[in-house]
Structures are given as structure tokens and as C-alpha cells.
Structure P
Amino acid sequence: MSESTKFLLAEDQIPTTWVNLMPDLPGEPLPPLSPATGQPAGPEDLAAIFPLGLIEQEVSQAPEVVIPDADDAHVHPRS
């Protein structure tokens, strides 16, 4: 069995953004498909199963995307 490594970061070392590779990739990505229709899923289809913040991250063309604080995930619970 291989040995695992654990990295412990101080509060000020925890990343606040992640790098978005989508703007650097050639061409447009294929849209997600609706399992019900097999057609491209729109934001309203995705909103039924994903929080809006996640959808915004997935479609963002920004080179860096802000990582929300864990506490922020509880501000807008799913309804």
C-alpha cells in the first residue's frame, strides 16, 4: 500500500480562487444534455439539481473563480 501525504495549511494559506482552464481550451465545450429530452440543458434545467453558484462557476469564462467560504454554502440552502 502506498503512503499518503496530508498537507495542513494555515488559514492564510488556504486558496481563495481556483484556476479555470475553460478560457484556455480551444473551441466551445459541448453543453450538458437533459436526461429527459436528450437536448442541451438550459439554466432552468440545471437549477433543478444544482445551486446557482455552481452553475455560474461551470459556465464562467473568467480565468480565476472565487472559492466560496464553507459558511457561504449555508446562506442560501436549496429549497
Structure Q
Amino acid sequence: LKPQHFLDWANTQHTEHPDVTIAQHPLCVICLEEIEDAANIRGLGCLHPFHQECLDDWYSRWNEYCPLCHRPIIQSTKAM
């Protein structure tokens, strides 16, 4: 997951998922601070954004799942 600015990520998500509403200044549920447009974030496949530093720390502590929906942060590449 490459880090990017929130506004760039939100615009991409709006283009790829026009039926999904992305909040303008969502809350990072890890640190409980607002995500500003220029903030470096990591947006997960479940469309939940987090500050880059927050998610990196979360993941490094063996938390392999999204803090909100508990989907895996890194999707398995194994064939079913």
C-alpha cells in the first residue's frame, strides 16, 4: 500500500467507485484526529483511510486487519 495525499486518494476512489461517498475530512480512528486534504494516508481496499504513520504503527504491532471493518490489510494472493 503506497502512501498518498488524502485528496488524491479520495479523487481516485470517487472515480473508481462513484456510488461510494468518501467523507471530506474523515477521522483517523487510530489517533482520533481529522485527516486533512494534504495528509499522507494509506487507503485500504475496504476504502477506509488512515494516516500513514498510524496505520504503519497499527500494522507493525501485528494488527493485520482494518481497525474499522476487520478485513485483512494485505489481501491474500493465494489461489482458492
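Overview of results
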item	result
Given -4000 for helix-only ellipticity at 222 nm (-39500 (n - 2.57) for each DSSP H run of 4 or more, over all residues; to 500), calculated: source structure among P, Q	P
Structures P, Q, by relative contact order in percent (Cα under 8 Å, 6 or more apart): label with the highest value	P
Of the structures P, Q, the one that 12.5, 39 was derived from, the read-out being Rg and Dmax of the Cα atoms in Å	Q
With distance in nm of label points 7 Å out along Cα→Cβ at positions 7 and 31 derived as 3.7, matching label from P, Q	P
Identity of the structure behind 0.70 (criterion: FRET efficiency 1/(1 + (r/R0)^6) of positions 23 and 39 (r between Cβ atoms, R0 = 30 Å, to 0.05), calculated), options P, Q	P
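Quick note: the coordinates plus some simple rules give every number you see, no bench work behind them. Just so we're clear, the structure is a prediction, and the values are computed from it rather than from any experiment. Cβ atoms are built from the backbone, for glycine too; each structure is taken alone.
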